[in-house]
Structure 1
Amino acid sequence: MERTLVLLKPDCVQRRLVGRIIARFEDKSLNIVAMKLMNITPELSKQHYAEHVEKPFYPGLEKFITGAPVVAMIVEGLEAIRVIRDMLGATSGLKAAAGTIRGDYSGSRQMNLVHASDGPDAAAREIALYFTDSEICAYEPVATPWLRADDE
């Protein structure tokens, strides 16, 4: 099983799309093993987006991500990082294909609803920023035998 961090960004929370997005992950047989509603502080934003802090667009990004609550989640599943990023679609909602989360719900480059880690190293780093080990509730859904083969 692979784990990744998913943030339902302020625009997702404000537009009341949280339930719809979570349902899409669950419909894809992904497990949510940690979740919380929280405010991202400027300090956390700088840690999360460390590679962007010196870029000209960073002040606007920080204002956006700290402007309202987010839902932070650890999502687990087979190839979870790739599967979730495919589900999200292109970063810009203007370029995301219909049927993807951003393609269906976003019409903006920045207001793109969801963040998901882009690889295993980023997932480990980002999960550690948002969750402690004691906040993770790993479990095996009783439906698992009906969702994937034993050798997957």
Structure 2
Amino acid sequence: MATQRSLVLLKPDCVERRLMGQIISRFENKGLTIVAMKMLRVTPELSQKHYAEHVSKPFYKSLETFITSAPVVAMAVEGPDVIRIIREMLGATNGMNAAPGTIRGEFSSSRQMNLVHASDSPESAERELNLYFNANEYCPAKYALADVIRAPEEN
């Protein structure tokens, strides 16, 4: 299975509730690799680029207000089939509908304040990662435990 990268944003509600470490540890415990990470404030301009498909929708203004309200943590997360895996780990978009054991099922009870954004396709991942990271910000590495997390043919 080919290695993929996905953008993961720990949204303002995640940062303000001090859940960053718990959520990052879930990705690491799953064996996924964080190859870039930074904290930043999303500007209205960045929000419009990130959520370009929603800008003309009635809910966009509240989305922009929320995503620009406090810092976010942007991460590039890597691993086999990582886009699907992360989205399954997050659970349904609306925390009230998310299965127990998922990140949103454990920590969210809102559709908008759902803690984490993750890319939904390889195309979205490429576009979104380019909004948040320059090529020189990635720190790929082979980690010592990689060989005990997955069989060699799975990497």
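What follows is calculated from the coordinates using simple rules that are stated; it is not laboratory data. On a predicted model such as this, the values are computed, not experimentally measured, just so you know. Cβ atoms are built from the backbone, for glycine too; each structure is taken alone.
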ask   = Taking distance in nm of label points 7 Å out along Cα→Cβ at positions 62 and 94 from the coordinates of each of 1, 2, which one would give 2.6?
value = 1
remark   = Highest-scoring structure on distance in nm of label points 7 Å out along Cα→Cβ at positions 54 and 78 (candidates 1, 2) is 1
key: Winner on distance in nm of label points 7 Å out along Cα→Cβ at positions 22 and 126 once structures 1, 2 are ranked, highest first   = 2
Read-out distance in nm of label points 7 Å out along Cα→Cβ at positions 86 and 110, computed value 2.1, structure in 1, 2 = 2
